[in-house]
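Derivation of every value follows stated rules applied to the coordinates shown; laboratory data play no part. Values in this document were obtained by computation on a predicted structure and should not be read as measured data. Cβ atoms are built from the backbone, for glycine too; each structure is taken alone.
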Structure I
Amino acid sequence: MPKARTDAGLPAKAGVGLKPQHFRDVLETRPDIGFFEVHAENYMVDGGPFHHFLGRIRDLYPLSLHGVGLSIGAEGSLDEAHLDRLDALIKRYQPASLSEHLAWSSHGEVFFNDLLPVPYDRATLDCVCDHVDRVQERLQRQMLLENPSTYLEFEASTMDEAAFLSEVIRRTGCGLLLDVNNVHVSCTNHSRDSLDYISSLPLETVGEIHLAGFATDRDAAGAPLLIDSHGSPVDEAVWSLYAAVLARTGPMPTLLERDNHVPSLATLLNEAQRAEDLMLVLAEPKRCGDYWGCS
């Protein structure tokens, strides 16, 4: 049976992204899943079929709102009209979690359909902290900030990504949405160690974990280039990294993301079950000794 509706935070279970093609399947089958997550911007209208179905599903399951358009890393001020729409959505559905990306997607009046990287320097840190403070003040709730997937680095950066995120969290009191796929993608692209990166994060502030698939390409020099595509099953390397994280954190709300080449609901639920199984195994100290980070 579905977990009872709660506003006290996401359950430490696996969830999946809610897609329109699965609305009726969810209501007809009522799968045993921890929560559903939606992109906030897809629901920033007053009515229509999306709201009809989301309202019914929200009565059965906890909901996570994941934003893609606040442009937290942009130089200018936040879009207050966008914040107003987000506030209305939160009041309507009372989600258990709210999250956004460490990225920018707007410049002045120009909006991009992408999540673009930021330099990790003092000026950007101050700007991001101001924006996170404004979001939390306006919405009167904590938000989670997601670590990005990146394909280039800025010469202007004066700190590494983990240190930057840690300082944002310390200064603003926001939480961390730890996207394990993004960790693997970025660390592979920049020839860094994923476990070292994770060790540098304040894992006690993680409120949700994301898992997703990536695509593999090659850069101009012929080196591997991973693309955060959300269009395939979770890779075995990401599953291993997820197990290493759980060994440090214990069971956590975990979302299986699939935004492209979306399969059947049953296929997504089977993948979510693997996350559930890992959480069960790693909740037993005597069985987690083979994983990095177990005590």
Structure II
Amino acid sequence: MQRVEPADATRPVILVVDDTPEALRFLTTTIESAGMTVLIAIDGLAALALLKNITPDLILMDAVMPNLDGFETTLRIKAIPAFQHLPIIFMTGLTETEHVVRGLNAGGIDFVSKPIVIEELLARIRVHLATARVAHGSQLALDMSGRPALAVDGTGEPQWLTPAASAMLERLFPGWSCASGGLPMPFLAALRVLQASPPMPGARVTVAAGDRTLEAGLLRNTAADQWVFRLTERHEGEEQAMLAAQHGLTSREAEVLLWISRGKQNREVSEILEISPRTVNKHLEQIFEKMGVENRASATAIAVTTLTR
């Protein structure tokens, strides 16, 4: 028996760092309308805290902010090896050459001037996303070499498996061998269903394997049509316990967050857990506060990261 989690179309994740509520609302609406997922941080410190849990595809960074400005925030981000590939575009009304040079020296890859011209902003985002994904995809297999991970093509046929992934599949599906050249049929079928509607990074499929459950979380769909997954074995109730322990949630809050992370809307969560939609909203408010996030997208991204570590 297999279960495929609902998934949206592939949506790049954009972190917007700006201290102005009006700008955050405008950019969120604009970028999400262009088919991308937006995470928000109200200052540099909030951005650094968010990056401890998730890695977006691109950052839009306001240059002038209180406490920690965009230049210093970018310097701190780029000092972390895992974020060397992460493109950062500055948004600023400061157009003097010295400010442009300062932003580029800090690690920024581009500038857009305020007031923002929408067509220009979206064009720059798409160009830098494409460049970053090609560069990052070539390194991903090496980064995953010691973990249970694999890559398949658009038809679900394997391109590479790490030794840990091969050993896991052989253990969970007796009789299957890496030498067979394909994947175990229940797992392959689940992947193909997921691929039929290209999902966003973080989408997952789960397949029953005896008294265990195999979970495959999508890490990246590269420009070369390479789908990279991280594999995890799960026990019943393990995910809920992980979320509760990692983020200081009650058991019911962890249940709500788990279903939200699987793409369920509030109405669906209320039906699954047999509680009112109003109660779901109250739980979400507590979850956002405890996790230190501003919106549902940020909480979901952090939850997915927690469950795929």
**Message:** Suppose Rg and Dmax of the Cα atoms in Å works out to 18.5, 56; of I, II, which structure was it derived from?
**Reply:** I
**Asked** Of structures I, II, which gives -14500 when helix-only ellipticity at 222 nm (-39500 (n - 2.57) for each DSSP H run of 4 or more, over all residues; to 500) is computed from the coordinates?
**Response** II
**Message:** Comparing I, II, where is distance in nm of label points 7 Å out along Cα→Cβ at positions 91 and 219 highest?
**Reply:** I
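Could you tell me which structure in I, II was used to calculate distance in nm of label points 7 Å out along Cα→Cβ at positions 259 and 283 as 0.6? It would help to have the intermediate numbers written out before the result.
Values: I: 3.0; II: 0.6.
Answer for the origin of the read-out: II.
Work out the source of 40, 17, 11 here, i.e. which of I, II gives that when semi-axes √(5λ) of the Cα gyration tensor in Å, for residues 99-210 alone is computed. Mind showing how you got there, number by number?
Numbers: I: 20, 18, 14; II: 40, 17, 11.
So the calculation was done on II.
Please state which of the structures I, II yields -0.75 when log10 I(q)/I(0) by the Debye sum over Cα atoms at q = 0.22 Å⁻¹, for residues 227-266 alone is computed from it.
On the way: I: -0.83; II: -0.75.
Label of the source structure: II.
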